[in-house]
Structures are given as structure tokens and as C-alpha cells.
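> What follows is a set of structures for review.
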Structure 1
Amino acid sequence: MMRVLTALLAATSMAAASPASAQAADQPDLIITLSVDQLSSDLYAEYAPYFGGGMKRIGQGTTFINGHQAQMATETCPGHSTLLTGSYPARTGIIANGWLDLDLGRANKQVYCAEDVNATLAEGERYRVSATHLLVPTLGERMKAANPASRNVAVAGKDRSAVMMGGQKPDQRWFWTSKGWTTDVDSEVPAAVRAATQTTLDLVRKGAPALTYPNYCAAKSRAIAIKGGDQVVGNGRLEIAPGNMRNFQASPAYDGAVLALAAALIQEMGLGKGDATDLISIGLSATDYVGHSYGDNGGEMCLQMFGLDQNLDGFFRALDGWGIDYAVVLSSDHGVMDVPERLKEKGVAQAQWLDPSLSSEQIGAKVANALGLAGTIISGSAPGDVHLNPQIPENLRGKVLKAAKKAYEKHPQVEAVFTSEELAALPIPGGDPTAWTLAQRARASFHVDRSGDLVVIAKQYVQPIDDPGMGYVATHGSPWDYDRRVPIIFWRPGGMGNVRPDAVSTVDIMPTLAAQIGLAVEGEIDGKCLSGVPGISCN
């Protein structure tokens, strides 16, 4: 990352930042929100003793190791929507990375969480990035409403990460696409972005050699055959073949590029040097790409964890050199379930791949045949949201719903099935997330206008992939703790380190940061200020 950062800063002629303005002594001039996509608490805890760079520095803060993405929807978009809004997906409206809207006036009924469904698309444009589906304000929006001098900036490897952390109308928002750094915000393009696009595209074009295993990683490098086939994971070296964008994204270089652009924007915009506290949200996506491609317990993930540590070290060193008074919160959008073959070797006998017979097509065909109906009667994905065909006559809908629920409940891989009426009758849960029932976890993700008629939950350690082809061997999205538990760490340079066992939630991050800068939180939210973080008063 340091090589990319040095080249990027040299390529941009940025003026020196203005002198720091007067702020309250206990308020930082810059808040940095770091989301490490797919960083579970277990993954963080394993590597924390071996970090020596940026992750070690962050570990000197207050670590809530028992943090939770408490809801059932443990995916990128809903997870990121909780980080800076103080609310669960039931309130943010971001129930999944995508959901069905069978009444949508277009052939494709799938709604992407970060798209404007009403946009007129240009030729070749798959969707128009937008925060329109996010129904509640983010911390950055609240800061700007309280003081327009605050700047709200988001940079991420994924558009949905940047959108859900930045919210509506940020000052700058940049995310990576095949064409380079891209934005949905109508603003002048900073010089840092132009330089970063060229630098990063050059890196992808040239490629990079295989990484060298540190001693700890060498012991984890072992080939695992997936589903008895030819696909092998566990001993990869994360090399980047020239021009291979997927290789780039599943490597530490991807996070390095994101952090390099974030650092360059901080310097060019003078973030942390203005008349009010600024916020930059940074979405680091490489861990997610590595986890999906190889699982989270082999040599590849080990290389990624040490690479993340080094990349953050370079980032913080740059900020320290600029004399910025900053505070950091680090968390994640979700965890992951490792590949079943490796889990079985560890004694998790019930680990298995998803049975294709759980698909809405197969379940729907069985139900339709039993009821003497023709055509598609249900759509969606199980595990997840299942929708009844809106063309089913009203007098038959109850019968179809009951039969579909019963069919799912009989499947040996299904743990629970809830109807929309059952979930809507429950309050949005609060309190200790470890004590939540499955129904409460599902309710925290349920939105009456977007969720399905049925919500299907698979049993623990069912990997929700039926065909691990095309380099996608592990995923997330369940209400089980391997997907829910994520670290939440508050750190300012000079911290001494404090590990807290409290069961807390990512919705607690926003009100805690708001207390740190003396910002009153207006309106109803689900989170609470976390007491016991040095320098933050929840009174």
C-alpha cells in the first residue's frame, strides 16, 4: 500500500492543509469509520496477537469483541446500513443486497439495494447508483445538518458500502468499478481521484507476483478439495494475473488502493483541518472477496489479514505525518461460514452445502402440483425471502401460503419459517443480541414493503451455495453467530487497549460517535451510546 500511496500523493499537487481550527479538547477533528467487509469476531481474535502494524494500533483502543450485526440479514448492504445510522434493516429499509418487487414496472423485478429504479439508464449501464432506498439518515448527514461546515466523505471498494455509510448527498463518494474510481455525487472531481484511477488501473494491468507466506500463514497453507471436485482452495498466494480484476479485488492490493485514495482525499480536502469535525467512511472489501473465493481459514485469508495490517499501518503513518487529530471506529458488515470440507475436518459434522431442492422453483412446483395449480406460484430465494405470485387469486393466497410454509418446514435443511404477518406483529427487538430468538433476528431485518411473504431460515452450518463453481466457495447471510459476530473497536492514538466482553450491536456505533462529538441524536433509532469508551460520555 505504501508504494501505491507514495505514487498517488506524488502524482497530485495538493496544497498544504490549513491550520487546525479550535475544537473542544476531547473532540477529534476527523472521525474515520473503517468497515472491513467479512471480518468476523473469530477471524479478528485469531490474528490480533500477530498483528504488528495498523491493526495492532487499532487494537490499543476499546474492543467490543462480542459485537453483533444482530439481524438475520448479514449481507454487505444491510450490514453497512447499520454502521452509521443507529438502526436495524427493519428501519433502514435495506433488508438485503437485493430484494424482489414483483409489482415493479420492468422485466427485471430484482431491486439492487444501491440503485435508483427510476433512472433512465445509458447504453451498457446496468444500474444507476443511488442512496434512495436508505430510509434513515447517516451520521454524516446528521453532522452536516448540525453544522454545514462538516464534511462527509465515503470511499469503498464496493458502491453499496460507500452508499450505505455515506448516505444522502455526501460531499464526496467514490467506489471502484472496472472503469476506475466512480461516483454518484455531482461534484468536481478531485485531483486525487484522477491520479488514483490511473495508478490503480496501471496496477491491475501490470499484475503482481504471488505473496510470500509469513511463518504463521505457511502453517495454514493446505489444499482443500471443494465438493469432491477439481476446485482447490487453501494454498493460494493471491497473485494478480495481468489485467485480472477479480484477482486484484481478492488481494491486499485492493484495500491498499482504497486507503491510498482515502488518504489522498484527506490531504487534498484538508479533512480534519476545517471549522468542524469531518467524517470519512472507508469500506475495505478485499477480505470479503478473499473469503468468498477461498474461505476464511486457509493460507489466502492469512495473507489478507497480514496485508490489511500493513496497509492500515501505512495509512495511519501518513495521517500522523500530517498532524491530524483523528479518532477511528472499526467494525464489519458480517462474518462468514467457511467451506464445509474444512469445517468437517474441525469437527463440525453438520456442515454441508445447500440442497438444490430447497430452491423456490422446486418447492413451488411441488406445492403447485399438490394444489392443482399451474405456473410459478412463489419466487425468491431460500434461505431468505420468498414471495407469493401477486396473480394468485385472493381466495387462494392463504391456502398457498400455508402449503408453501409447510413444504419449507419439512425440508431437512430448514430450521424455521416465518410469515410476514408473524414478523410484522413483533416489535423491532432491542437489548442483548445474544438473547434474541430466531424470530427476533428475522424481525430486525423485516420491512413490510420490501420483505417476502415468507422468511426461510436454514439450519446452522448449511452453506447457502448449492454449486460452488466460478470461484465462489463460501458466503454469509444467516442469523447464526458465525455471520453475526463482528468486532467493534473505538481507538484514538495513544489508547492503552481494553477488551470488553459486552454483547453489543453495530447500531450502537452511531450514537457513540455522536456522543464523542457532542452531537444530539434526533429521532427514533435502535442503538445506544456505549459506556466505558475513554473520552466518550454517554450522559
Structure 2
Amino acid sequence: MTEKRVHRPRRPRDTAPLTADARPRLATGVVFERATDDAVWIALRHGVPTSRVSLTVVELLRAMDGESALGDLHRRFAASQSFESFVSLVQRSRACGLLEGGARTMPGRVVYRPPFTLQIATLRAPTFFGGVDRMIGPLSGRAVLISVAVLLVLGVAAAALQAGELLDVLATPAPIAGLVCLVIVLSFLTLLHESAHGVTLTRFGGRPRRAGVMLFYLTPAFFVDVTDGWRLSDRRQRVAIALAGPAVHAVTGAIAMTAALMVRQPVAHQTLLLLALSCTGVVLVNLIPFVRFDGYIALMSALDEPNLRSRSVRDGADFLAHLLFGGPRTGRSVKTWWSVPFGLASLITPAVLVLFAVDRISRALAGGGPVLGLLVVGLEATVFLVGSVVVARALHRVLRSGVSAIRFTSVCIALVSGIAIAGGTISLPVSATFGFTSHVDGVVLVYAGETIGTTVPDGAHVVLMTNGILANIPVGDGIVRPRRSESTTVPLDAILPVEADGARIPAVIVAGVDISDETDDLPTAGQARVALGTRNLWQTIWASAVLSPLSSLRDEK
């Protein structure tokens, strides 16, 4: 039997500017349900809450049948408001996917969200967190808050007593045994962090719809979808859901900092301090409100402004488009004075975080040989390509918004020319990164592997530093002296910010160092940076991002 298929014409997406003659239509799969507060309704798309709206907005959206003109709907539902404010509300609804032309694809098991987020999820999260909630049983919220506050106070006091040791911990190589334990504990804490979101939402009566693992801004992590929290009428509950995750890291960091006061065994003491500092860093980063971290979710919940970041980013992008290209003025999606600054910060912060991560990874793996060099260059190339695509799409949207093609082209040429000229005229110091270690005939510069392609100029100034896991402290300086290259083995912390008793790896001696001032504090191994003069910005980026990581490959050829 032959199956007969009925071909229906695909409805075009309504992405045209909203005018008085526009006829918006409620998207398929959108329903509304009353929240616990009779004055508030929840808009759901395919069963997933997207925003909290009033009854008037519900009636307006239900009246959008694709036949009624926007001007008529304005006079019917919001005659006392300006048409610009009314259009802004409709735009927000379309951006949430409530109207045709907005986002349609609902999150499933595998989701990619540009520019740097990939999620792999299970859809059975409600069952799991419901079971965890039943296991926990009755628990007083006040008792939890008091316990957390006491632990945090103890942690802050312990940190003050150990302030002098904290920088040293970041600037010295981590013991490999402690580092392995640290990675395991932090991975487990990340799981607890996300589980805390889901358990708290479940405790308040919500349902975490998805949970899983993701690659978030080049970092692997777990995640839990708590959008169902918008069903809760109490803002404090929604804020508590967002902050439950950072609270896990904050409490763990406080406990680790307090325990470090009592545990004086060197490896355990250093590992506890690293754990406390790592947890503190996680909390601080999570509270950044300009990226979709927990701090942003808490702020959005406290203000009761769904999709705050995407709406403010749109306001910031519209501001830039109007300022640079003469784009049309549109009503602000977020009716606050800080909408544009918040949106611009939300555009810039992800780029800064990614560049910082790439720079730190590149420095940590510098001098690590051809394999790690290829890894660094591959990471840099991926970030560059994704960033280029994001910028190209943004410019394409600006061009389609109706700006003058002549002005658009002129501004783009002026911006590219200005950046190119600035990069060619700004001079920056250039340095090459090596390891150093004590040898039978003094301090020598080393490079991991069997060959070295970077020429170390004789007489160049070299700064010797600790090879810390997050910081490098200068411990001496000197002048490069010529020396015949030879293969050797060096301690692990001469190449990587990790130390292990007796562990040595193959390396090449590339030069000697005449120490300027002899010091008893010079470590047996560490990181060295050799000054190579000054170059313009583009030459500096090319040398540090490409030539230096691939130097060993050039020589092998």
C-alpha cells in the first residue's frame, strides 16, 4: 500500500519589522496557565515556561490570529500607551517564541547555543530530582541559612589568617597528587552545584525538565534546566533556586579554608588552599550578571524580567546599529536606564572570558612541545572562526534592518582600516616562554621535546619566574648566553605548573643564563620569559599565538 502524503505550504517566518499593518500570529504550541497568584499567568511553549505575564497580555496574545492588524490591537488593548511601547511588548513576545517568527526549536537531548555552548541532556530529570527530594525529607530553610552563614564567616576568618599563603599557592606548582584530587573534587562539586538547583526547584514545587553535561565557553560542566521556576510567584524562591548552586561552592570553599588552618601536611595543606581558592573563583565567576551564569538568573528573577539578557543585548545592539550605521530607532525592550549599558556589557563579557581562558591555557602549555603546541593553535583557530561567524551574522542583521548600504559599507571600511592601522602602529614588547632549571654549569633554558625551532638571541634579557598554576612571580633575571643545544631531562615543573617528586621529562637545553643577582630563593625549576624586542600588535599576536606554539614543528621539518 502506498502512503499518501499531503504537502502543505510552509508558512514563512514573520521576521519583518512590526508596523501598524503587521498581523502577528500566536505560535503553535503556546498555552497559558494561571500561576499561584491570580494576577499572574505563565506563558508556556510546548510545555516549557517562557515568561510571566498579566491577564491583559494573555488576552492580547490570544487575539493575535494572523488576521488582526497590530494597529487595531493597539487601540483595543493599550490605547493609553504609545504605539512604540506596545510594539516593544509584541517584540518581546516574539523573541520569547510566543509569536510566529520567534525562536521555535525547543531544547531536546542535544542543543547547540552559539557561540560556545553545547548541551547533552536527559529528559528524565523530574523523576531523579523528585527522588532526591524525598530522600532529603523535611528540612528547615532557616536552619540551612544559619548554618551557611556560620560556615562562611569561619571561612572568611580563616582566609584572613592565611592571606600571606594564598598568593604563594597560586604562584607555585601544584603537587600532582593534590591536583588529581582537586580535579576529582571540583568535578563532583559541579555535579552537586547543579543538583542543588534542581533539588531547590523541586522543593518549591517546580520540575527540572532537563539535566546533563555541556561544553560551556570551552569548559566542560553539568547543567540543570530550571526554567520551570517561572511558575513560582515568590521572587525570593526563584532567587534561592539560582543561588543554591553557588552556595554549594561557597560552603565547600569555607570548609576547605578552615580545614587548611589545622592541616599542616604540605601537600594536603596546599591542596586545601587550592580547593578553597578554586571554589571562591567559581562563586565569583558564577555571580557575573552579564553571562547566563547563576548571578544573571538571580538578577532576572529578582527583577521579574524574563529573558533580561537577550532583551538588553537587543537594546545594546540597536544602540550600536543606530550610532554607527544610522539604524532605525526602536523602543527599548527593557524599560530601564541601564538597559543599553547592561546589553553592551553582556556582549563584551563573554568575549573577555573566552580570551582570558585561551590566554591562560596558552601560557600554561607554553614550551610543552609539538603536541601541546598544536592543541593551543587549534583552540585559538576555533575561537577565531566562531568569533568571525558571530560578527558576520551581526553585520548581516544590521544590513537587513534597512540601513543605508553606502553608510554601512563606509563605516565597515573605516572600522577595518582603523583596526588595521592601529595594529600596525601600536608597538608591544615580545617575549618567548621557556622553562628553566639548574644544570651542572648553571641555570639553563629548556624546551619540552627533542627539537627547538625558536632562536634565542644572545644577550637578551630573561626573567625567571615561578611556574604557578594561575600566577607567575619573578624570582630573578639575567642575560642569555650562547650554549650548545643538547638533549636532557628536566623536572616536570620546568615545563608545566605541576610538580612530582622524581618525575622528569625529555627536554632540550637551548641556552644558558647569566644570573644578574645571585639569590638563595631561586627555585630549581620554573618558567622563563626571554625578551625579543618590540613588534607591532599584529606581529606580536602572530608570534605569540602561532609561531611560538609551533616552533618545535618548524625545526622538525
Structure 3
Amino acid sequence: MHILMTSLRGGKRLSLSAAVVAALLTAPSAFADNAPQIKIGSETLAGVSSPGLAKFMGVRYAQAPTGELRWKPPVPAPAEPGTVDATKPGAGCPQGKSPWGTPSSDEDCLFLNITVPHDDAGMKFWQRKPVMVFFHGGGFTGGSGDVYDADALARENNVIVVTVNYRLGALGFFAHPALDAEDHVIANYGLLDQQQSLRWVRDNIAAFGGNPDNVTIFGESAGAIAVYTHIVSPMAAGLFQKAIIESGATADETLQTAEDQGKTLAQKVGCPEDASPAAAECLRKAPVDTLISAEATPIATIIDGKLLTGPIADSLKAGEYNRVPVINGTNHDEGNLIAGFMFDLSGAPLAAKDYDKALQGIASFIPRVGFTDAAIPAVAKTYALSKYKVPGLAAAQVITDGVIACPAYETNRIMAKYSPTFEYEMADTDARSVVAPPISFPYRAGHFSELQYLFDLSSITLKGTPDMTDAQRALGKQMRAYWANFARSGNPNGKGVPTWPQFEQAQAGPVQSLNKPQSHSVSNFAAEHQCAFWRKVERK
């Protein structure tokens, strides 16, 4: 007697004897006796458990985007009959060395990680817990979802947290005439991955006890730019119900600009620049490491005509977007970390004689929120070197105010007209620097610093970094409660946390200052960051 079994992955039919099947069924399990298991169709995910939590890692949400699937929209992953190991993260998407992740050349990287709070009742579809889906930052060239340990966020607040890998760099944000002539959605492949992960959540999260009709997306830096894009993307309609934007910008570029950049890359890797099938074939055969070394990925999404139909800022101004409740905030000293990487950690501290040149670099740092060369004299006067201890701090303040803080504030003034909006400023100027060594000025509440209050970042924290103080741990617990309250109801307020007023268009505020010993609302955000000045500056 034989039983025929079919592998969905390879399509091969395997003939197994009844004795072999019986042996397989009675063989010792490779997973712990208390391993949490979730059945999704014919597939059973076996994860790991810790007190009050179940974790499922390295869960495939799309097929490997390799071979003919490179630079194509993600294809849903078929079920794997039987038990699937979900006890460790999958590979990060191809990337070079960075503080945000581990170098990788593995294109088979479209995985997500799910952290589920549960008790003796287990995980049941009727529990309908809020779901939070996080898109990591890293300039669209680095990072992976597993870096962001969400145990505390999930356990303390009874929310399910999903972290996502998505294609990066030249493999994730790329346009070229040959690829763009093909019959599929183009250019924003990393964003298409994110939207596919949301479809996976919609279709499967109920099995984990989650509510597919109550999904909050949140992201930081490049991940926040992605959130802005999904907010205005017609292709994302209905895939989420709330959004949290952390240190982002309405940054995008035209398809023509992206194609010009793509032609440059093609030339570097020895492929044609034209729209021929031969050019597409050449690019798809290019080695991953060669593409990574040749990439020059802007920190922006691409106006491809379908996923993103026009400039993000224009869609928001017109009210033509997915009008969901939004938290949109920044850190008090955003530019300090960025300036540190631009100058000190790239060779030497900024010298006074190079200040104007530095301003030119900052002006083109992020598309849409940069400023014209004609504005540089006014910027240099307003942020005169004489006002700062070292030139790097002057450049950092320009980045903080002109590139991140004021653009976010002005965007909130627009969005508040159409949907519930809450703004924060993470203002703990004693925040630890977890990813960068000391430089010529303090990082304070720099870019990326708020994430240590929401996630455990131990896997990327530099050795020798001091532990959080008790006051900082308390601030972290409060911030996690705010984020989870918002995911639950569309409002960050709740029991045990200071009141966070809604941002009102009429009064252009207030802003919630997240700080120790007690968070509170402030009305001087625009004045402190000189937003009136930046409102007059001509943008690129």
C-alpha cells in the first residue's frame, strides 16, 4: 500500500509507504512540547513561547522574489502542508553594512514576525485583538523586522505586533525603462511587499486572535515615508485603519528621475539602458552583491502612477487619501544623529569653512523637503555658526527643523482638517545613543532614539551602552501604552497616562512632549523649531 503526497513548492509527487508515513507521524517532534501552534489552511506554524507570549518568526508572506520574480510585484506564498518551523527569523533582504541590520545577499527574504500576547485561553479568532504592523527604517537600504523585539509592547498592552522584511535598495526601489515597459506595477517593489504583508495579515491574523478590521501600520524614518505613501496610495485602501508616522517626510520623486538613476545603475553593472527585453534579462541576471555595491537609492518613494499616483503632499492637501486617524511625530534633536553620520562618522567633524557646502548637501538630502540653493544664504544667517558650540550642531539644527520637524508639523496642520490627528515630540534629551559611538556633540533626542522606548533593540545596541534609567523605563512603558491605545481606539489616551490633546487645525496644535518625569502638551513647538521661517523657504 502506498500513499501519494504532493509538494506544493516543487510540484513533485512523492510515493511514501504506509510504514514510512506511520514512522513520520510517530517520530519525536522537533519542537518543544509547549510550542505554540497555529493552523492556517493546510499549514501549521510552530513557534516559541515565553511568559504571556507566543512568537512566530520567519513566516513567509510571499514567494522568494528571485529569477523572473526579481523586480516584479510579490506573489503570495503557497501553503506548506504539515508543520512549518517558525522559531527563528528569516533572512534579511539584500543590503550592505549599516547600523540598522546585518549584511545579506539572500533575495529569499519576504518574511514577517508575529508577537502575540496570550494566556491559558490560547489564541482564538474571537479575541479580536488590535494588530500593529511595523515597517522598519534604514534609508530604504538597510534593516530587517526581527531587529525590533516587540515583547513588551505586546505583553503590556494586549496587542499583536507584526514586523516585516521588505525589498531594499536597488532590488526594492528601482525603475528602468526595460522593467517599466513590462505589464505589472513598477518601481516601488518594497512598498508592494509591505502591502502584500498587509494582505497576509488581513487574511490570516484572526487565527492568532487578531482583528483583521483593526490594523495599525507604523514606521520610522524610511518606514515612516512608506506609511505616508500607503496613506495616499489607492492600492492600500482598506488594508489598515490607523497609522503612526515616526520621523518621516512626504518624500517622493518622479518616475523619470528614478529611471535616470536606474539607467546609471544599469551602466555600472554592464547592462543596457534601453527598454528592450534583453536589458531586463541582463538586470535580472546581475549578481546581488554587484547591484548592492552599485546602488544609489534616494530616501524617497517613486511616483509610479498606480501605487503612488502623484506627490504625497499634493494628495494630502487635496484630502485625497485614506482618511484614517494618524499619530505623526518627531524627536527633539532629529538632526544630531544624522549630522553625526554625515560628518564625524564619515571622516571628521564639520569645519566652519565647509558650512555652506554642508548646507548644499542637506538641501538635497531628502526629496520634496529639501530647499533650493537660493535659500542657503537665509538658512546660514538664521542658523549662524556663532549660535552653536560647534559647526556640526548648526547643521544638525537645520536638519531637525527644516527637514523633519517643521515639515511634519505643517503636514499635521493639513491632515487635521480631514482626520483625527495627534502630534508628539520625543523630548528626552538624555536618550541613549544605541547605534552610534560618541562624536563632537551630544546626540540628545536624535533620529531613531524613540524606538528604544517602544522596542527592545538589544540585537543592534553597541556594547558598552548604559542601561536605561528607571525614569526612562517608565517613559518607555508610557509611550508603549500611548501607541497601543491608539491602535485599539484611534486615540492615544487611556487609563494611567497623561492626557494627550488632539492636534487641532484651528490652533495648529498642541504637541505632546514625551518626556520624563511626565509627558505633557506644549504650544511652543513651531516657535522652538522656527517653523515660521521654514514656511517661507522655497522647497525643492
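Since every read-out is calculated from the coordinates, none of them should be taken as a lab result. Just so it is clear, the model here is predicted, and its values are computed rather than measured. Cβ atoms are built from the backbone, for glycine too; each structure is taken alone.
> Can you rank 1, 2, 3 by distance in nm of label points 7 Å out along Cα→Cβ at positions 88 and 512 and just name the one with the largest value?
On the way: 1: 1.9; 2: 7.2; 3: 3.9.
Sorting by distance in nm of label points 7 Å out along Cα→Cβ at positions 88 and 512 in descending order puts 2 first.
> Assign the value 37, 23, 13, calculated as semi-axes √(5λ) of the Cα gyration tensor in Å, for residues 328-527 alone, to the correct structure from 1, 2, 3. Before the final figure, lay out each step's value.
Details: 1: 37, 23, 13; 2: 46, 19, 16; 3: 29, 23, 13.
Going through each structure in turn, the value belongs to 1.
> 1, 2, 3: which one has Cα extents along the principal axes in Å, for residues 128-303 alone, as calculated, at 49, 36, 32?
This figure was derived from 2.
> Here's something else I'd like to know. Between structures 1, 2, 3, where is mean projected area of the Cα convex hull in nm² highest?
Top value of mean projected area of the Cα convex hull in nm², among 1, 2, 3, belongs to structure 2.
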